[in-house]
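Presented below are the structures under discussion, each in the form of structure tokens.
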Structure P
Amino acid sequence: MRTDLSVDWDIPPTPGGLPGRLARFMGPGKSRSESAVENTGLALGATVLAAGIWSTGAHHTWSAPQLAIVALAGLDLIGGILTNATNAAKRWYHRQAPGTRRARLLFTGAHLAHLAALGLLVLPGDWTWTLANGALLLAGAAAVEFTPLHLKRPLAMAVFTHAVLANLFWLQTPTALAWFAPLFFLKLHICHLVPEAPLKRRHHHG
């Protein structure tokens with residue numbers, strides 16, 4: 001038996017109602033192994049992140065709403081990185097259909113709410129951090145989305161690198177939040193906006 005890899009852009013049908021909307025948001029046709037990696041990675045990542053934040057003692061200085069914002073942001077970013085990296089999500093968000101570019105940019109732009117919540121409510125009131133990262137997010141997303149296909153991956157890597165460096169040197173946050181910028185831009189500029197071929201194994205007998 002020989003095993004080959006092939007590209008599979010066929011999107012499976014989705015059910016109606018809430019299950020269908022959820023499937024289309026996460027990516028229809030996610031395999032059990034993809035779900036296992038996603039769920040395990042989220043659980044382990046959230047544990048490591050919580051332990052890291054706890055070790056800084058920041059939880060003693062944050063209010064309950066601030067802790068909730070940080071926790072939700074961490075879960076969303078870790079889960080989003082893993083979800084957007086799956087074959088199912090790549091197949092759905094980068095399919096050849098009207099409106100997919102607009103959907104990707106709207107999804108990315110919606111994360112300005114993350115920056116506002118963290119920058120204005122947790123830091124707090126850091127307009128420089130909030131607006132600068134908003135500009136990095138939108139400018140980087142436009143650059144990746146409108147560049148030719150063969151340049152999207154290296155350009156996304158460049159955009160991600162520059163955004164992280166800007167945060168390390170000029171848009172610094174407390175140690176307890178140092179993880180936010182790398183995970184934020186990884187999720188959006190690389191995992192969400194870069195198209196990747198959804199691969200499928202085919203087994204040949206003979």
Structure Q
Amino acid sequence: MPSLSPRRTAVLSFIRDQAGYGKSPSLAEIATACGLASRGAARKHVLALSELGMIEVAPGQARGIRPAGRGRADLLKVPVLGRVAAGAPIGADAGLVDILSLDSQLFSSAPDYLLRVEGDSMIEEGILDGDLVGVRRTPEAHDGQIVVARLDGELTIKRLSCTPTALRLLPRNPAYVPIVIGPEQDFAIEGVFCGLVRRE
């Protein structure tokens with residue numbers, strides 16, 4: 001492996017960490033997280049890491065930066081199953097809407113289905129109204145993961161916060177308040193976020 005400067009190592013580590021959460025970071029996010037002066041400085045490091053074969057940069061995508069070595073998998077056929085709230089939870093709508101053929105490298109792990117986002121409570125995670133979020137079906141999630149949760153029969157997408165005293169669903173928009181899960185509420189993890197598709 002080529003020897004990397006501490007700054008470039010930090011950039012690579014951040015990209016890999018974000019991929020673990022199902023995210024592909026923007027240049028602005030890389031610059032902020034790694035203490036770089038500008039998006040241009042971030043781009044310089046990203047291009048260098050790409051030339052070394054350590055990351056891949058998808059052309060024409062604002063969030064097309066991901067770790068290399070995932071392989072060129074065949075297209076995935078992923079069902080679109082209704083919608084999920086990025087705001088206040090909305091009623092579950094799990095009917096089959098469409099089936100899309102997508103490059104598996106758009107996702108940190110293969111999604112079982114896609115949900116269309118309604119609302120803006122996750123904009124600081126780069127999840128916008130109208131995006132299709134990939135969801136890997138699982139009843140379990142770790143603290144800090146972005147999850148699709150069912151709360152009293154309604155679906156929402158939020159960042160999970162687990163502490164010894166509280167279970168919360170955290171929005172990533174200061175206009176929204178965290179949702180504290182009460183012991184009497186019907187709560188379940190439906191799946192974890194593993195990437196998104198944005199149709200222009």
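Annotations
- A value of -0.31, -1.01 for log10 I(q)/I(0) by the Debye sum over Cα atoms at q = 0.08, 0.15 Å⁻¹, calculated from one of P, Q, originates in structure P.
- Origin of the derived value -0.47, -0.96, -1.09 (log10 I(q)/I(0) by the Debye sum over Cα atoms at q = 0.17, 0.30, 0.34 Å⁻¹, for residues 136-175 alone; candidates P, Q): P
- Here relative contact order in percent (Cα under 8 Å, 6 or more apart) was derived from just one of the structures P, Q, and that gives 18; the source is Q.
- For mean count of other Cβ atoms within 10 Å over residues 40-47 computed as 17.2, the structure of P, Q it came from: Q
- Read-out helix-only ellipticity at 222 nm (-39500 (n - 2.57) for each DSSP H run of 4 or more, over all residues; to 500), computed value -5500, structure in P, Q: Q
The numbers here are math on the coordinates, done by the rules we state, and not lab data. From a predicted model like this one, the values you see are computed outputs, not experimental measurements. Cβ atoms are built from the backbone, for glycine too; each structure is taken alone.
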